[in-house]
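I've put the structures underneath this note.
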Structure P
């Protein structure tokens, strides 16, 4: 029963974390009065490292719950969960480490900001765009997987 609850609930929790951090907090951070680019980049590095670690824990919980309640995970829902986990692995193993080199250099060399106008987030690199795309992929795949699982449980 616990596995059933977890495999049903955790994809939605994971989705909520992505939306809150990636699509709400991150863009707003750079619009805060007095936010320097260096400070924003430094906070972002810490936040996304913590987010990815929390996501990895949630992915492990999903896998373990799936082992015990696999009958409610359809092939389509399973494919979406695996796609989300693959996107997370790509972020953790390739994208974020590569971006860390650039963001560390930006943080160390950025000029301070006078606080009079918002700082524009510099996300124009292909690495950042790939990271945003992988976040968007998870933000679509996770709730759809969750809905499919709920529908299978209800059937």
Structure Q
């Protein structure tokens, strides 16, 4: 954290926020046995340092009309820094791509892609992915059920 190591209070605050990012400063202060202002200052400091990157709402894909989730693995050809960066930049612009990882092993990238229906995913794959000149092999796996969609990081003083 810009030269500042997280202490036990910071860790407690982060654990509370991971459970519910809308928890008020006052409620967090109660849970960590501090007053409102120091808790608020610690949170702002962690935001500035990039420890807390964002606050998100977890949405139900079914209820927002995006029930299809596909894990798309793909290779870039040729594999060089330029094509990897170009692909990465192109994917960041696509709203269907929910998450993206650069990975080692048989694939270069793994993407989580959301769609209304399998046919919509097929159109996405054909019109936005396969047309890119440096996309080689792809493999799609349709998620059948969410078993564990999000888990907070387990933070304690020993882990840092």
- Query: If Rg and Dmax of the Cα atoms in Å is computed to be 20.0, 57, which of P, Q is the source?
  - Reply: Q
- Message: Computing relative contact order in percent (Cα under 8 Å, 6 or more apart) for each of P, Q, which one ends up highest?
- Response: P
- Item | Entry that produces 4.6 once distance in nm of label points 7 Å out along Cα→Cβ at positions 30 and 94 is calculated, selected from P, Q | Q
- Comparison of P, Q by FRET efficiency 1/(1 + (r/R0)^6) of positions 102 and 142 (r between Cβ atoms, R0 = 30 Å, to 0.05) - largest value held by: Q
- Task: Assuming -9500 is helix-only ellipticity at 222 nm (-39500 (n - 2.57) for each DSSP H run of 4 or more, over all residues; to 500) as calculated from a single structure, say which of P, Q it is.
- Result: Q
- Query: Comparing mean count of other Cβ atoms within 10 Å over residues 70-77 across structures P, Q, which is largest?
  - Reply: Q
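Read-outs: derived from the displayed coordinates by stated rules, not from any lab. Keep in mind it's a predicted model, so treat the numbers as computed, not measured. Cβ atoms are built from the backbone, for glycine too; each structure is taken alone.
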